[in-house]
Structure P
Amino acid sequence: MDLLRHLHFFAAVADTRHFGDAARDLGMTQPPLSQGIQRLEVRLGIRLFDRDARGVRITPAGQALLPYARELLRLEGEFDDLATGIAAPTQIRLGLAGDIDELIDDVVGALASTGQEIAPTVAGSVELVDLLRDGALDIAVLRHPGIVDGLEAGPVLVMPTRWEPAGADATSSLPVAVPPRHHQPPAHDQLVDALRRAGHSGSVVEAADNAQRRAMTAARNTVRLAPAAAGTTAGADSPPLRLRIATPLPKHRRPDVDHLLAVTALTAALGR
């Protein structure tokens, strides 16, 4: 459990006395906020708020803990500011969904061409979203669809794909080599549905590493969908790759990172 994140929830509800208003201020929807408060109450073993027809009231236990929560959040801010001050030179902490395969070279190269130093992290999209929310990344290229509550996400970028090996198509009897479902469950399920609509059985083999997926395909144990050249059109039987570029909300961004420049460079690299 991320205690500091849940203390942000606690302080926001205490300030607004309203779960909906607190969720709006935090840039998220109300259900995960309510669930977060419940998890914090379970962790602490006390009830922090009472809800009734008159609204939300902080309990005496919650009132007693609130000053300490605020002090921890203040120290968190000081810690982040100190770390930012000592980090030199500033690096853009870039998250890359491992699912984007061969696009990684173009994406990182485009950002490097702006003259900014980059610290890349390759992981599943679910993990990257958590890192963005926790302030451990400045920007990330994510698979779509997926939950991006509490972040600023750009439009969906649709990338064409091609079947490998050459000549393969959706009618192949071989399973499709894909990233693990836990990297981005909604995107995984959408892909399987699209494969079935295109005439494939929908059978897949999950492999976390792109090199492993390519090796299985080269061995003719699987087929796979690889990103096609920008500007081309995906075939009727090759489901496109959908991506989004996400950043923290403006109030949570590091002031020494040019997020607009980074978003522009990444968007151009993805051919849109």
Structure Q
Amino acid sequence: MSLTSNGPSFGKRFGVALLLGIPGIVALVGYIYFTTPEAAVPPGLSLPLLAVSSGVNSLLFLGVACLLGAYAAPRVGLQSYAINREETGGGIWQRLRGDVGLAVGIGIIGGILIVVLDAMMMPFVAQDLPQTVIGATRPTVLDVLAYVPVRFLYGGITEELMLRFGLMSVLVFVGWRITGRRADGPQPAVVWAAIVVAAVLFGLGHLPALAQSVALTPALIVRTVLLNAVAGILFGWLYWQRSLEAAMMAHASFHVPLVVLSLVQVALL
């Protein structure tokens, strides 16, 4: 972690970060519009309005996160090769290729770990949630593949901009300022605290969607937060030790085992 506030201007960092996150929002809007049945649309809303409003909400969160990250990340030495392209000399791939193997490996292993942990926790939540992360509905191959762009673009890129570039960066910055050790940069304990807090909030952020389909119970809340927080900690560590792009690659790769298992489920049904 190299502590610096040099490189591209705040405006350029913000603009590049925002542009990186927009494809994920487009994927989310398209998925909601093309796959949501009319019966599932809340009263008073049309399907197009539901899809657009979801995109607008995500865009607002992304915008705030990019503002926070553009300010905080360079001040605490958290790196992004794309956002800080001027500082890295434009050689994004040259800097990133050394992270690919580690990031993809951590992502895939993390995805498998989550499936195993979910299976271990199922006896405690089966009566409340009769499904695992693989899903208990009867999806088709088209259903599984339609969600892939959301997994990779929104999950892998947009969520990392929100949770790591925005939230984690500002938590590290605040912790660094509070501890008073400004000359030395953020201490590892400060960064780890930010990683964990951002990861737990990442888990909590999945509860509203879950609450739309089932009644939340303490066991379900613990399961949802724990499974997502484990993944968030892995991504946060990669952001700290390598780069935001490494965290993005890991997050996208994390979904590969889930997609494969979903396709296997479809084949077995």
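Throughout, read-outs are computed from the coordinates displayed, never taken from laboratory work. Because the structure is a prediction, the values reported are computed rather than measured.
Match the computed value -22000 of helix-only ellipticity at 222 nm (-39500 (n - 2.57) for each DSSP H run of 4 or more, over all residues; to 500) to one of the structures P, Q, and report its label. Clearly, the read-out refers to Q.
Ranked by mean projected area of the Cα convex hull in nm², structures P, Q are topped by P, which has the highest value. In this comparison of P, Q, the computed figure 21 for relative contact order in percent (Cα under 8 Å, 6 or more apart) is attributed to P.
Here semi-axes √(5λ) of the Cα gyration tensor in Å, for residues 40-143 alone has been calculated and equals 35, 26, 14, so which of P, Q was it run on? Answer for the origin of the read-out: Q. Which one of P, Q has P(r) over Cα pairs in 10 Å bins from 0, in percent, for residues 112-223 alone, as calculated from the coordinates, equal to 12, 31, 33, 17, 7, 1? Derived from the structure labelled Q.
Source structure of the calculated read-out (P(r) over Cα pairs in 5 Å bins from 0, in percent, for residues 176-255 alone, 3, 15, 19, 19, 16, 12, 8, 5, 2, 1) within P, Q: Q.
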